[in-house]
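Structures incoming, each one as structure tokens.
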Structure I
Amino acid sequence: MNKNDLIAKVADGADISKADAGNAVEAVLSSITAALSGGDDVRLVGFGTFSVAHRAASEGRNPRTGEKIQIPASKNPKFKAGKQLKEAVN
């Protein structure tokens with residue numbers, strides 16, 4: 001399912017226009033992105049938790065040359081599925 005498919009499902013499920021559903025989906029995704037950018041977690045009970053994982057700087061190797069390279073520290077988004085979502089999938 002891609003974003004357009006999601007918007008169509010939301011429009012059908014909520015009995016609203018696709019334009020309104022698109023605005024709603026965009027608002028939700030923007031809100032989650034803003035919260036994660038601000039360092040907050042987003043907990044959706046029954047669905048899951050979005051959070052930010054911090055990765056420390058490390059040293060790696062270029063697989064082609066074997067040369068050592070520095071991998072900088074980074075922050076990566078992470079999702080942990082909730083109990084109800086896990087049960088629905090299984």
Structure II
Amino acid sequence: MWVILIVLIAGMALGFILREKLNEKFLSRLLLISIYILLFLLGVQIGNNPRILKNLSSLGFQAVAFTFASVIGSLLCIVLIYKLFFLKKNNR
């Protein structure tokens with residue numbers, strides 16, 4: 001857990017230091033590519049784990065319910081954050 005927080009804080013510090021030099025469009029594309037790579041590697045890890053593949057059929061409804069709840073919760077958080085922080089900036 002500490003490693004994740006340290007990496008996050010280091011990234012924020014680097015972004016703050018280089019905020020004038022980094023192109024937002026470039027960073028957005030880099031982030032998207034990074035997410036694709038992470039999803040691919042997660043799929044490789046799941047495909048490589050025989051216990052997960054063996055029990056895949058028994059995961060069933062609970063896995064689907066958690067997936068939909070996560071997606072809906074994420075979307076609600078995105079809408080809330082957008083309305084709280086970004087909508088007011090665009091109206092000024």
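Throughout, read-outs are computed from the coordinates displayed, never taken from laboratory work. For clarity, every value in this text was computed on a predicted model and none was experimentally measured. Cβ atoms are built from the backbone, for glycine too; each structure is taken alone.
Taking distance in nm of label points 7 Å out along Cα→Cβ at positions 12 and 76 as the quantity of interest, name the structure among I, II where it is greatest. Intermediate values should be presented prior to the final figure.
Numbers: I: 3.5; II: 2.5.
Greatest value across I, II: structure I.
A value of 0.95 was derived for FRET efficiency 1/(1 + (r/R0)^6) of positions 28 and 68 (r between Cβ atoms, R0 = 41 Å, to 0.05); which structure in I, II was it taken from?
Numbers: I: 0.45; II: 0.95.
For FRET efficiency 1/(1 + (r/R0)^6) of positions 28 and 68 (r between Cβ atoms, R0 = 41 Å, to 0.05), the value 0.95 is produced by structure II.
Of the structures labelled I, II, which one yields -13500 when helix-only ellipticity at 222 nm (-39500 (n - 2.57) for each DSSP H run of 4 or more, over all residues; to 500) is computed from its coordinates?
Numbers: I: -13500; II: -27500.
This value belongs to structure I.
On volume of the Cα convex hull per residue in Å³, which of the structures labelled I, II is highest?
Details: I: 164; II: 154.
Of structures I, II, the maximum of volume of the Cα convex hull per residue in Å³ occurs in I.
Here distance in nm of label points 7 Å out along Cα→Cβ at positions 20 and 44 has been calculated and equals 2.0, so which of I, II was it run on?
Working: I: 2.0; II: 4.0.
This figure was derived from I.
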